[in-house]
1. Can you say which of P, Q returns 0.9 when distance in nm of label points 7 Å out along Cα→Cβ at positions 42 and 66 is computed?
2. Which structure, out of P, Q, was Rg and Dmax of the Cα atoms in Å calculated from, if the result is 18.0, 51?
3. Who wins on mean count of other Cβ atoms within 10 Å over residues 98-105 among P, Q, i.e. which is largest?
4. From which structure (P, Q) was distance in nm of label points 7 Å out along Cα→Cβ at positions 58 and 122 calculated, if the value obtained is 1.6?
Structure P
């Protein structure tokens, strides 16, 4: 796009690609999380996203994915950086799956996951590393019993993130202990670290009847990354859907984002509820999501 510039640098043996959040005149760059493309090679996934028209992607560092750190070799990282630059794709974020309600052994592993993800981030872009995003774990009903322990573990996450010079954006989830804007902000206020910020995902609030505009008003000032998907049902029983298949008004969604001055990535997250079903086609899904979101973004001006 005319407002985006891409170049290669060499640092620590890796090419580096700038993460430029303002990938469109609106300041919003549509992206696709490769969490929804597990069955494709990384090269094929990146090529597919670029051909469809996405301006950025999220790498999934989860076990079993092509970019899982233990199998994502130095050479593979270098090739991915070169491909991202050639395709003019930004890399704003890396997905991990760690929990603030884990036992001591799992907590130690979570801290190592943060270190490993931070290294991937530096290898992909030493000048402006992508941030790390995760949910928080637990169950809504256990919040009061677990919140003090969650604060203690989040302090530890922050200490590691600060040392690694990275940012972790945590996300509220309808099925987790942190399921609302208020709980999410309470955690951030207890830790008070610039290394801990917000991933905004309205689908989890929509299922609980939480107003879109109110949730954005509360969270966008701390939001560094946005996931988008649809959902049906309610907090007790729900099914995540592709954007455009549910109740969310995306013209309103992008209009409100604009009103709040959000500039950054809006990245499709295909739920495991969808991609684990027989017959799921990641390419068809990515095309369908882009058509729905790009059309709404254009209408929102």
Structure Q
């Protein structure tokens, strides 16, 4: 009898621990409107969200605003996970011009972009936000190329700047294969560079399916962008694949969430919506869909 009781208690404790681990995965959104952060965080809490990312806005990331973010975060129990932004005056989101305009791989506007990244990192330190993340460019596939070596040196300098301020840097996925990104993080080698895994970008850039990428990245992933999409159209290989509403695309969300729970992921699923239309209703509906998968 004692043995059966012990086994029952063990089983209940196991179920409780599993549920607790799953509940530590928060669902959030990207907060674009920074005009009234207290109200925004209250609204997020009332709608059932537990976290958010802050979208970079020029001239807003001040010490005064950092104090407001910390206060609102504590008051409404909304965890700010990253500050996200892609600086540059002429980033073009396609395969023709993207490699020459996005991130820190191209040298044009590099100094100006680094200045913005420093501002984002400084704000993270002031607001006690653990990380900043961005698209840092189409990482070259050839690790022996001068362009790749130059990029690694630039990223090492940026990562060390962040490390001195106890801030992490996340690469947003999509513009390179998982193997190329893992190699770059290893070669940067500062210990504070990780991954924001955008589930749709991997498809939309034609680099990998999301489930295989999640398995390959493993514990390098600190955060997810919950977004759905399709592979590039074979008839138009110069443009990214289309973003579509969750779960109507080619991201296998049930399989991905099962895998991240298996891996013991404890971070955030942040809904990113670049679609036109009724964004608010879509985000609320998507939160319910993702929560259902997390609760299963």
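1. Values: P: 0.9; Q: 2.6.
Working through the options, I get structure P.
2. Values: P: 18.0, 51; Q: 19.8, 74.
So the calculation was done on P.
3. On the way: P: 16.1; Q: 20.9.
The structure with the largest value is Q.
4. On the way: P: 2.4; Q: 1.6.
Source structure for this number: Q.
We did not get these values from a lab; they are worked out from the coordinates using the rules stated. It should be emphasised that the depicted structure is a prediction, and the values quoted were computed from it without experimental measurement. Cβ atoms are built from the backbone, for glycine too; each structure is taken alone.
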